[in-house]
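Student: Each in structure tokens, the structures are laid out below.
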Structure P
Amino acid sequence: MVEQICVYQELDGLDLDAYHLVGWHEDKVAAYLRLIAPNLKFDEPSIGRVLTTQAYRKSGLGRQMMAIALGHAEQLYPQQNIRISAQVYLDAFYRSFGFVPCSEPYLEDGIPHVEMLRSRLGSAST
């Protein structure tokens, strides 16, 4: 919230029903994301709040976290598409995991986002 100058409340009521993946380095959080079940945020399962702290960017940690989350999603929700709300500047990162845009860009808390979908086969369809 601070880094992106986002003064909006981050609490959305979904954390209690989400799986949380935290990457630690010693006693500090280095990366984080959450996996949300279908029919809570979107019809499909969703991965969100993906972050890597500044000290660990470009280390591959974000890529590892996404791979783990996608594997976990496949175990929990087999054969289901996955939808995300991605910051537009991370388009190439999410495309590398098989996500494709499925909405027009929109602002979320003043930051350009786009919905992206990953089909159960790794290539999206709406």
Structure Q
Amino acid sequence: MSDQDQPTMNSNDLYRDEVYTDRVVGSIRVMVPVKADGSADADRETIYQGSAQMMTPGGALPLNFEIDVDSLEKACEKFAEAAALAMEETFKELQEMRQQQASSIVMPGQGAAGGGIQIP
């Protein structure tokens, strides 16, 4: 593998990663922009990301979502709202996947294991 194929870090797009949790509901990941020397980069915005789990019959489903705020305190206040929106979007995606699967046509005698092919 040549040096050109090696992944390189972009020193102009670095973040310090801080995680805060209440150990019950979830966690908030704070991505603080930094310069290459590790000092804070005030020219870029801090990013707040929430993380929680949604229980399903198949087990826990991770939820990761952005929280559009400008402080950790506001991220805590908006956490539930952002998590609910992420859960709603996840439900919609699951419904779409189920509908696509249900609308597939299986033709006997075609394909490999299972004895059929699916045609969307």
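Student: From P, Q, which structure was relative contact order in percent (Cα under 8 Å, 6 or more apart) = 18 calculated on?
Tutor: P
Student: -5000 is what came out when helix-only ellipticity at 222 nm (-39500 (n - 2.57) for each DSSP H run of 4 or more, over all residues; to 500) was calculated for one structure; which of P, Q is it?
Tutor: P
Student: Let me ask something additional. Name the one structure among P, Q that Cα Rg over 2.2 N^0.38 Å of 1.02 was derived from.
Tutor: Among P, Q, the structure yielding 1.02 for Cα Rg over 2.2 N^0.38 Å is P.
The numbers here are math on the coordinates, done by the rules we state, and not lab data. The model shown is predicted, which means the values in this text are computed figures rather than measured ones.
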